[in-house]
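Given below, in the form of structure tokens, are the structures.
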Structure 1
Amino acid sequence: MRHLTVMIPACLLLALLPGPTWLRLMVPALALAGSLFTVAVYADDIRAARLRQHGLPVPDDPDLGRPTH
């Protein structure tokens, strides 16, 4: 949800750029899809970094088959 609160307004601003309608729809869709993919891929590493940042223990996640970075 945190990510979407940043990306939704950015996508709305991208949709206001001049151009054909299909381009005004596809540019924000591509930006949103790319950012959601990146967040999904790195979610475990982002979580571990935030836990370390606040001095909390980082759990060893057996579902991943490797320790969290």
Structure 2
Amino acid sequence: MATHSGFYWAFLSAFFAALTAIFVKLGVQEVDSDLATLIRTAIILLVLVAFVMLTGKWSNPLTLTART
């Protein structure tokens, strides 16, 4: 079952990477490329935080050790 799960996540990753490329071509024609990169990164950060919190894997980053 783990193999199927890995394939599922790989497929989703490729799918969303393709969507990102399409949206970049469509929506960022009149925006500075650095600003567009910042906006995409902020959106990705928000989605990742939501995903980690919804899956119950969130832990306080301030409690991580220096080695981590």
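Read the figures in this text as sums done on the coordinates, not as results from a lab. Quick caveat: nothing in here was measured; it's all calculated off a predicted structure. Cβ atoms are built from the backbone, for glycine too; each structure is taken alone.
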Q: Have a look at 1, 2 and say which one yields -25000 for helix-only ellipticity at 222 nm (-39500 (n - 2.57) for each DSSP H run of 4 or more, over all residues; to 500), as calculated.
A: 2
**Q.** Label whose coordinates, when Cα extents along the principal axes in Å is calculated, return 49, 25, 14 (choices 1, 2)
**A.** 1
Q | Origin of the derived value 13.5 (mean count of other Cβ atoms within 10 Å over residues 7-14; candidates 1, 2) | A | 1
